[in-house]
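FYI, it's all coordinate maths here, none of it is from the lab. Here the structure is a predicted model, which is why all the values come from computation and not from measurement. Cβ atoms are built from the backbone, for glycine too; each structure is taken alone.
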Structure I
Amino acid sequence: MQDEFIVDDGSERNALSDGVMTFAYWDTGFLQQPRLLDSQSGKYVDVEVESLGSRPVTVRGDEVQAVAYRLTANNMQLTQCYSEDIEWLALESVAKGGRVIRYEFT
């Protein structure tokens, strides 16, 4: 019997390949993946990642330069910001109604 990663979301049961990654924002390796497992829904979704370059971000009251990426998957759009040392700094997500949810390192 071969090892498999099985995802059962209640309506489907799927065997996924080795090396499945989730939306683990602190691990920048997820930015190189063409598909990610949405651990909330159990769906394995196609993702697109776009580099947005450098931008200022406030961290612990100080403005620092961050490297930003836009991640798009299904109806979800996230902007992730990392330090030049690849430390997670902030996440912005567009919620229903166009509201912006922001998490930041404090």
Structure II
Amino acid sequence: MKRQLDVLDRRLAESEYLAGDAYSIADMAVWPWYGTLVKGQLYESGEFLQVHTYTNVLRWTNQIAERPAVQRGRMVNRTWGQPASQLHERHEASDFDTRTQDKLAEPG
């Protein structure tokens, strides 16, 4: 894992995103695994892996995490965490505003 993080970190030292200067399908495919790992949201191995030393991966991770579409995407089919971050089913764009679990919960 450390080898993979090192390769990723060196690549991201050369460009803003994995395939160059533009956000691409490469970032979309890789970020859910490595992004959540270095943010401490996966496997709780950040200390052992010393993820804080991979500064380019951290920059990339935080940059992608700030994208509104990524934030919305992380809500879909989520069944854990804060009810406002859970959208069990998405059928239309307005579901993000009207169908998160905090809005569907029964009063009282």
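General remarks:
- Here helix-only ellipticity at 222 nm (-39500 (n - 2.57) for each DSSP H run of 4 or more, over all residues; to 500) was derived from just one of the structures I, II, and that gives -14000; the source is II.
- Given 12.2 for mean count of other Cβ atoms within 10 Å over residues 74-81, calculated: source structure among I, II: II
- semi-axes √(5λ) of the Cα gyration tensor in Å from the coordinates reads 29, 16, 11; which among I, II: I
- Test item: distance in nm of label points 7 Å out along Cα→Cβ at positions 34 and 66 calculated as 1.9, pick one of I, II: II
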